[in-house]
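Next come the structures, one after another.
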Structure P
Amino acid sequence: MPEGFFDEVSAVLRSESAADVSDAVIEVCTQRGILHPELEQEPDSELRSDEIREVFELVEATSYAVADGRVMPADRREEQFDEQMLGLWEQFIDDATDEESEQAAAQLASGGTL
């Protein structure tokens, strides 16, 4: 397995579907120079056969990695939330890491007031 391959696939993977896994692997293979699209015109080429074999092996390995949770689709919050909800989510994350907000939340949770 090429170093960092699963990380690159995860970054472009949209879902765990077989079609998305194969598309992500092909995209990463093309970016890395493992697969050369210009060789599609030469289907009988030995180099093309070797490339396709390697891509299929990577699709298989990546499919197993997706199935066992080693590779997961990238977090795409921007696509899941509308603009207002994304702003609220980011504020929630900021507040969760802010010590003063944490203390205020703890005080409210214990029945106190601010």
Structure Q
Amino acid sequence: MLNLETNKIFNLRTNKLFNLRTTKIFNLRTNKLFNLRTTNKLFNLRTNKLFNLRTNKIFNLKTNKLFNLRTNKLFNLETHKIFNLRTNKLFNLRTNKIFNLETNKLFNLRTNMIFNL
């Protein structure tokens, strides 16, 4: 169905709403918004997460965290810390320290010292 006043097309079979003016597709079944102008970005309204299909990164708007699916790293924008899920290590960008959760050791990259906690 085409609404000429709002420039929107609704597909009853797929439950998708397409806005011709903004070139955005909204899926009513999954609550996901896809913008055709921005490069391959998908926004989930239910979880408040933005998924970039080109870079394989998920940004959570509630927690201000960025997750990279390729490297399995979680980046916290507020605390400037990177958590590597593969190695269980936490890296602090401000202090240049790496904390290993498995061995409870703290490694200082500036002084090259290891602290056993």
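Every number here is computed from the coordinates shown, using simple stated rules; none is lab data. Treat the numbers as computed from the prediction; the structure is a model and nothing was measured. Cβ atoms are built from the backbone, for glycine too; each structure is taken alone.
Worth a mention:
- At a computed 0 (helix-only ellipticity at 222 nm (-39500 (n - 2.57) for each DSSP H run of 4 or more, over all residues; to 500)), which of P, Q: Q
- Here relative contact order in percent (Cα under 8 Å, 6 or more apart) is compared for structures P, Q. The highest value is that of P.
- Each of P, Q could give distance in nm of label points 7 Å out along Cα→Cβ at positions 61 and 85, but the derived value 3.7 comes from P.
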